[in-house]
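Multiple structures follow.
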Structure P
Amino acid sequence: MRVDRSETPAGQPSAQTTPPRPASRGRVRTFTSLQSKDFRLLWAGNIFDHMALWLQMITLSWLVWDLTGSALLSGTAAGLRGFPTLIIGPWAGVVADRMDRRKVVIVVQFFLSVVAFGFAFMVATATVEVWHAFAYAGVSAVCFAFIMPARSALVVNTVPPGDLGNAFALNAMTVTVNRLIGGMLGGLLITQVGITWNFLVEGTAYLAAALLLIPMRTPYRGEATARRDSVLNNLKGGFLYIWRENRIILHLIIMSFILTFCFIPLPALLPAYAGEVLGAEANVGGYLMAAQGVGGVTTTFVIASLGFGLKKGKLALIALVVGSAAILTLSLSNWLLLSLAMMVCLGLCQTSFIVGNQTLVQMMTPDNLRGRVTSIYMLEHGLGPVGIFLIGLLMDLYTVSGALTLISSVSLATAIFFLLVFRRVRNLE
């Protein structure tokens, strides 16, 4: 089976055929991609979507922690969102290439809003049990698996190719700002007005994200050729493109496993870290998550304004090394200020890696394969619950500090190995 590379019809803009907008030298270009009305709507919708994501993560984590006192169960409930990606992710990529990506996201966001309001009612009436929390996390996880490839592809479909780096930096800002806002807001809502309000705000955010996408259009989407072939051949096409035609994307996927098993699990396990190591309450866990948000926001602002500074591949590799060292330092700290500083550093590194990697993958992928390649690239998110489970299990069997020390040491050694061995990645612009 060959990978379909059909040309875009004449007159239809495409992320592969439209000439890049020339970069302006000597001028800060922080919000250049927001000149596109369609990207503005997507960007605003992503702000609300990620606000809901971070509120759910910190709220479910604390809810299960209060019900069970188990770091394993607390972290697993918060991190379950990524697990269905392993099974659903590639098929969701096929859907994103065969259907209108915008409509797919709108429908799923409306559904998430209804589910969030329903769960808020259960919490408010004190009928919620641990299995309800896991069921809610599971439903959200399935929806998240469908949204991820479509939302990422929509970034490319709403801006000129020359603005892709800026657009992905601003898109990452929707995550980092909400790690800051969601962390602080989540902790404050729990301690000040009660945990029910967290889920009410989450449901409202999902609803706002859906409404913002209704007037949005996708002027830079290429011709959708996936329907010319069977669904099964569509699925194979994404894997064959990465394995046979663009192996460098496979290297970028392998690098992402450090995020999966070390960086990404940390926010879901902050209740255990804050409670056992720092002897703190929910609001301090929120401050730690917010500190990571400060680092992420700073990074996205700098990249959006001034560019990457280094080659994107080299920057991503260095970010893995420094971020792993930050978590190792965090694991040895019982001083709040040092812990906050390391979370800021982790935010800087994680965001640098994500923005650089995502921009490289999207620049190398033709639009008619974008949903499938993106979904395969994001398969590592599906292993996030495995990382949370392993670290949480180590925390329950050993100590929180000891578990983080072990995981971050392995991560640091692996990151240094990648930096030395992945020469082709280091040279990616």
Structure Q
Amino acid sequence: MELFPDYKSTSSRPPPPLADRMRPMVWDDLLGHEHLISKSSPLRHLMEKDAGLSFILWGPPGCGKTTIARIVARVTESEFHEISAVNAGVADIRKIIGHAQKLWSAQHRATTLFIDEIHRFNKAQQDAVLPFVEQGTIRLIGSTTENPSLEVIPALRSRCQVFRIGYLSSQNIRAILERALQDKINGLGRNVIAIEDSAIDLIISHANGDARRALNVLEAAVHYHLDDPDDDPAPITQTIIEGIIQRTAVLYDKDGTEHYDHASAFQKSLRGSDPDAAIYWLAKMIAGGEDLRFIARRLVVTAAEDVGLADPQALVIANAAATAAERLGLPEARIPLAQAVIYVARAPKDNTAIKAVDAALSDIEGKGLSFPVPDHLKDSHYKDAKKQGYGVDYKYPHDYPGNYVEQEYLPEELRGKKYLPPDQK
């Protein structure tokens, strides 16, 4: 299979979309995911040594999973087969396996099988791949937007390394757009195109870390621009981009101070028990392209910090919403997040936990009140511990009525120190 066709050559078929034409061909052209593709990363090292590693890429759409698979095949000089779990079946897999076996026998050349959306394969389909991965007949690379621990059978998962990749940053998306505008071979650089900064900013916001989505919007905007009958068309504006994506620009800079200002307003609305305001700021951040994980973290910490012991269930619900949002992605993620936001805003409030732990940290880090563990509380389960006096005189509470016995648990220097108010003991 030709991984990187020459788009300059004439063809009876129309050229692929810009997003496909701009797909990087080598590691150094791939933006983001430095933990995976930097020169010192284990994945890149193993691929360049052709270690035969099978792996699964878990991440959101448009973050580069297919591109990584194609670069791996190119670097390892292996035959590349790409199928989608949406429309492929066991017969397709068997055909590829047969070809891989013949190729190895004839040329000693390896085969890489890339299964897009591998989580959509049922158990029988995944079982069909399993023995050939185990035997090394193929290198399997799977891509999924779902948690492989939940969607990929354990036997197959145990034979594959799982690599987590996230959304591309705004800086990455901006660099990808600029590269597409300048590239005269595969991109749009053969045309003189002016585009306003605000238009680029809106594309980046709309993309929300998805390079494919960003390039699709840019390509549509350029086509609109080039169809302008004026010999000297005006620059591509924010208004044009709004018309293409059917969305008005949201005044929100997720990489600047507004990122923190909105998070502050969101948390203060939750703390202040105003669910209407909290929902508004949630919606504003979502519409502005804020990272869902950042929103979820703010929600979880507020459930612990401000609701706390008044309703411990709030933390459970916030954590569940964070997990659901990560699994679902937008637009569905807005629903569990909104559900948890309303619950946390309406919940009674108590900040005992944060006040207590911060007071203890202040004593230890700020006042230097850091003392060793008293001997009677030390671990006494190893040889000779008792000879050192460790655990001696410790009173086991379950040996006493009501499972309670009076004894000192703090260092002698802090005897009687209270971090909780009396009614919280």
Structure R
Amino acid sequence: MKHNFLTLVVAIVCSTFTCLPQVWAQDVRPLLLSEAINMSLQNSGKLKIANAKVEEALAVLRESQNNRLPDLKASASYLRLNAPDVTLKMNASGSQTGEDNTRSSIPQVDQAAYALINASMPLFAGFRIKYGIESAKYLELAARLDAEKDKEEVIQNVISAYSNLYKAHKSVALVKENLDREQQRVADFSNLEKNGVMARNDLLKAQLQKSNIELALLDAQNNLNITNVNMNLMLGLPVSSLLVPDSTAFEVAPLPGTINDWIDKALANRKDRAALALRIQAANTAIKANKGAYYPSLAFTGGYVAANVPNLLILSNALNAGIGLQYDLASLYKTSAKVDAAKARLHQVQAADGILADQVKLEIFNAYQNYIVSVRKISVYKESVEQANENYRITKNKFDNSLVTTTELLDADVAQLQAQLNYAFSKTDAAVAYKKLEQTAGTLKQ
């Protein structure tokens, strides 16, 4: 006989799932694919991080817009003064004076208070404010596109996890069905062996086959529990929930179209390419903002001053207003380095855009080929199921007429189950491959 049945089923099932500790679910909960997607979008930590980055970009944009608002500063002080020793050697007429006359002629000041309010409204800042706002807008839009891309990745991950859950349920169901048949075969062979019609060796082969399938069922159930817990964690559900996927979620395999159509879709719809295009615009704007240092700054200024020095003066209603012009002469030889650095960042982003365009084409090609192969496998596995069923029927008839051995019958049984598993999985794989193609093209929708 070929590799034993345990090796076969474990290879098929374990190739899809990761081995984790066994957890037995308790609460049965039917789960639609659309429901799983909605729940994962609400529970995804990756999307929460992406949304936080969008909020950060919005805050930076508001900060840039606030540069257009006037600056307003206010200050006030209250001072306590001591009585200093002051001696004037000359009086107003130029003659000498005594110490007593000097002390009596100086006001006694022991405290002072004053308040200042200054306002400055920028009128022209070398376009730095304008281009700073534009750059922040581009970066904020790019952050939103990054969040959309992350959303598509989360959806694709949920689809893959949902397909694994469906495969796990299907594996358990098919193995259970096969185990029932093997148990009936062992019972039949036992009766034949008791009546002396069958050799005990053939009965032992059937019993060994049944034991292998029982072990395979344990592995399949364990993988189902692992996949179920993984799905619960993705959706934010209790790990004890037993999720039952929709059996019709992966039945349709759409027509693929041409690869050139998919490449055009990807180049036009990929969120990461659109985000990179916005970052190129932001880099261009940053160059203009840095060049603004070559220009002078012009601002409208105004202020108010009030002071009270007892025994000396009281100042109120001291208003001032005017226009201030400022020019940093050092910018003539310092700004060029900043402009060159901004240009270098632009070249980096432009180079990244070229690399990404090639990467998109390669990803589309791989996803397209994977989908084409997956669709072709459906028809091949469907035909193999028909062949395996017919082979088992013929072998069973021959066995009943003592024309084939027990080993040949059991091999036909293994081949039939393998064909059924392959066909069930192929439809799921094709549906997931199509969604992956849509995600790669940037057209995956919830």
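Throughout, read-outs are computed from the coordinates displayed, never taken from laboratory work. None of the values given here were measured: they were computed from a predicted structure. Cβ atoms are built from the backbone, for glycine too; each structure is taken alone.
Thinking of P, Q, R, which structure, once Cα extents along the principal axes in Å is computed, gives back 152, 50, 31? Answer for the origin of the read-out: R.
Relative contact order in percent (Cα under 8 Å, 6 or more apart) computed as 29: which structure among P, Q, R? Working shown, then result.
On the way: P: 29; Q: 11; R: 26.
Structure of origin is P.
Structures P, Q, R were shown, and FRET efficiency 1/(1 + (r/R0)^6) of positions 31 and 335 (r between Cβ atoms, R0 = 35 Å, to 0.05) at 0.05 was computed from R.
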